[in-house]
1. Figure out for me which of the structures P, Q, R the number 5, 15, 22, 26, 21, 9, 2, 0 belongs to, where P(r) over Cα pairs in 10 Å bins from 0, in percent was derived from the coordinates.
2. Comparing FRET efficiency 1/(1 + (r/R0)^6) of positions 68 and 188 (r between Cβ atoms, R0 = 35 Å, to 0.05) across P, Q, R, which is largest?
Structure P
Amino acid sequence: MRDAVRTSPWAAERRRMHDALGPAGWAAHWNTTGARLWDTTRALAERIRTGVGDTLAGKPEEAEEIRPVLLDAVLGQHDAAWLVAFDGCGERLEGLAEVARHAGWWWPYENAVVICERPVALHRDEAGRLDRSDGPALAYADGFALYAWRGMPVPAEFLDELASLTPERIRGESNAELRRVMLEHYGYDRFLADSGAQPVHRDETGILWRIALADDEDVVTVEVVNSTPEPDGTSRTYWLRVPPTTRTAKEGVAWTFGLSSEAYEPVRQT
């Protein structure tokens with residue numbers, strides 16, 4: 001039924017608009033409407049599928065059975081990301097659009113429909129990734145929730161620790177990915193100060209710091225001062241994460257611009 005309800009009407013409307021606008025016109029229309037939303041929404045939908053599968057499946061083979069069911073869902077409100085490209089342009093998609101305004105994912109069958117409520121909470125970062133440090137990034141009324149930090153899934157109990165982190169706790173975390181989340185939340189500058197770290201190099205571009213971590217690559221940052229003062233006359237300091245192979249501050253700053261240290265010779269900094 002999904003093909004009849006969603007796939008076929010979408011294909012017919014897309015073909016009609018493509019014929020009416022021409023290849024270049026359709027591409028321009030899509031780029032200014034659906035394309036702006038669909039990539040991040042599609043990634044969110046995939047994250048939900050993975051989360052539901054992980055929650056329901058007790059064994060890997062069960063996850064393989066659940067996934068096709070999730071792929072067969074009509075995405076409700078998440079279909080709005082591409083429906084916006086057809087808003088007011090055709091009758092075939094009016095039903096889908098109406099459901100998207102009021103419901104979450106749904107499964108149409110010949111004599112029945114399974115329909116989900118929309119989430120009660122959704123938190124994303126500027127890149128559209130699930131992101132929240134003090135609760136679920138995505139939550140539904142029935143209690144299902146996903147926890148994430150800048151797109152990376154994390155256990156719910158992990159977030160409870162973030163407010164009381166110490167350098168010792170960060171260094172003691174055996175999971176390298178969770179340790180990186182801890183560092184980002186704690187702040188590289190604060191970790192450097194609280195760890196008694198020493199700079200390994202300094203030059204006219206900034207100060208290079210290195211944090212050695214067990215069973216993980218070194219965390220290397222360049223401390224730089226914004227050359228443009230703030231309105232109050234102060235200058236903000238930033239810590240730029242650079243590759244662990246970086247040996248000088250200039251090399252690190254140059255890397256952030258996609259240049260080698262030899263090629264990085266700014267005439268003026270703003």
Structure Q
Amino acid sequence: MQKLLVCRALHEKDDGHRISRAKFFFIALVCSFSWYVIPGYFFTTLTSISWVCWVFSKSVTAQQLGSGMKGLGIGALTLDWSAVASFLFSPLISPFFAIVNVFVGYAIIVYAVTPIAYWGLDTYNAKRFPIFSSHLFTSQGQKYNISAIVNDKFELDFAKYREQGRIHLSVFFSLTYGFGFATIASTLTHVGCFYGREIMERYRASSKGKEDIHTKLMKRYKDIPSWWFSALLVGSLAASLALCIFLNDQIQMPWWGLLFAGVLAFEFTLPISIITATTNQVN
């Protein structure tokens with residue numbers, strides 16, 4: 001939707017405004033770029049102003065709680081728009097209910113689940129590792145040497161892996177991984193509960209030849225031949241299968257894995273499309 005609005009603003013005729021839409025867009029672009037250079041290049045501290053860390057500079061717990069880059073970011077401030085939009089994509093173009101939903105989920109995970117798992121339950125020996133980190137660690141809290149367990153063919157060397165030990169994650173990273181898989185599964189449940197009846201009604205209506213408003217609007221444009229899409233699907237699938245079969249030592253994916261991935265993508269296309277269209281949230 002935001003791309004459509006930009007295109008309309010740049011190409012539609014002005015309706016008597018003092019300043020043209022294209023000129024306003026250019027001014028906004030220059031101003032936003034000029035400001036982003038400050039926190040993004042010249043003064044990166046503005047991305048996360050963690051006053052808690054300044055006040056309690058010698059406290060490890062305060063660093064974990066107050067740091068906006070390596071901790072929970074409690075009390076941290078930012079003057080960098082990219083930090084504001086880091087988990088909402090852009091609050092200016094997303095519906096309010098979607099922003100609230102994401103913020104509530106973010107607050108629960110960061111300010112409730114993560115502290116309880118780290119300080120309260122010591123989940124997965126969490127206190128041995130940083131509370132917030134995307135790195136991999138050994139059981140002693142040292143950074144994991146990935147290159148030591150991978151051979152020349154980029155395959156896992158199980159003997160070296162057993163010698164170095166299991167890979168450990170920070171508690172925040174492991175929890176977000178788990179919640180990420182949960183959100184994928186909940187996508188099907190959410191769409192089925194809230195949009196299932198409408199999907200079936202639309203499907204029955206389309207099978208009977210009834211046209212909705214979108215179909216009527218699209219009739220203004222010339223249809224693309226269906227065989228174009230079929231040829232593209234067959235061609236890309238054949239090329240992918242050929243790579244998986246004949247270059248398996250480099251691709252490292254069996255042919256059945258490719259087909260399975262394609263089936264999963266097909267199943268999630270409609271649910272994810274509905275959520276993206278209604279919330280403007282891609283992930």
Structure R
Amino acid sequence: MYKIIIRCLFLLLVSNVSNAQAWMTNLEIAQKLALTQNKMVLMVWEESTTYPYGVMANDENGKLVFIESLFESEVISPIVWEYFVPVIVSESQYADLYADIEGKRSNKYMNKFNDDSIKIMDVNGNIVNLTSHPEQFQNITTIINNYGVNTKFLLPELMGYRTEKDFYSTYYLASKYLDFSMYMSENNRSAFIDLGMLYLEEASNLVVAEPNEDQKALNQRVALLDLQQYFILKRPKKALRQLKKIQKDGIEPNNESFVAFLYYTAYSILEDETEVKLWKSKISSVNLKKAQMLINLNS
């Protein structure tokens with residue numbers, strides 16, 4: 001999405017004037033700022049700042065350059081601020097942050113949470129860059145290219161989730177992250193899908209925690225959104241198998257239009273024109289446009 005180049009590298013390195021903006025030290029305030037600026041949060045543990053934190057970067061010619069200290073570099077700091085809200089989090093906050101996710105995240109997620117590497121988070125504190133290679137220097141240019149995204153597309157759902165965390169706000173945010181992932185490059189698309197799935201799992205847990213008369217329909221809606229990821233991952237046959245499996249148990253009336261959209265999308269990708277004609281008349285113009293995006297993604 002972004003082609004980041006580090007301009008005037010040599011001039012900045014030899015400059016005697018320090019213009020590097022200090023990183024934030026309050027995660028909550030950093031998240032609020034990121035929300036207003038439509039950015040992700042770049043977070044590191046405070047302990048990692050007690051030693052030279054070397055990173056790699058690409059100069060304007062694509063050549064790899066070694067930066068001795070991420071936190072003190074006059075070259076990198078302004079660029080980091082341009083694409084993220086960077087924050088250094090004290091180890092004293094570790095216990096509270098750990099308690100929020102204990103038993104709710106994968107081993108891969110927990111390993112990333114615990115290590116000293118750069119963590120890219122959304123404004124709710126969920127990590128998106130789960131790949132970790134602690135033995136290697138991280139490439140800050142690659143991190144910016146993959147995760148230095150404008151999150152304005154997500155803003156209504158992010159605001160709704162932060163205002164009132166219930167099934168619907170969580171579900172809609174999960175759905176929006178799936179939509180958002182379609183605009184990402186193939187290199188980082190799965191990372192944003194996984195982030196959406198994290199919210200979808202949370203929505204599913206809220207159905208259990210807050211039972212009501214629509215519980216069956218809501219559980220089914222979660223299952224239907226879950227299979228939508230396979231269109232984005234270019235696995236339409238798996239999506240279709242999952243959809244038929246769900247249909248065996250009967251489709252709830254409130255979910256019929258969603259099911260029609262999924263069937264139409266699946267058969268369009270698989271070029272089954274007979275089935276496409278059967279389902280096309282049952283979906284809205286808005287869903288037709290969304291289906292076309294998924295179809296184009298698979299072409």
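1. Answer by label: Q.
2. Largest one: structure R.
A short reminder: the numbers here are calculations on the coordinates, not readings from a lab. In this text the structure is predicted, and so the values were computed from the model without any measurement. Cβ atoms are built from the backbone, for glycine too; each structure is taken alone.
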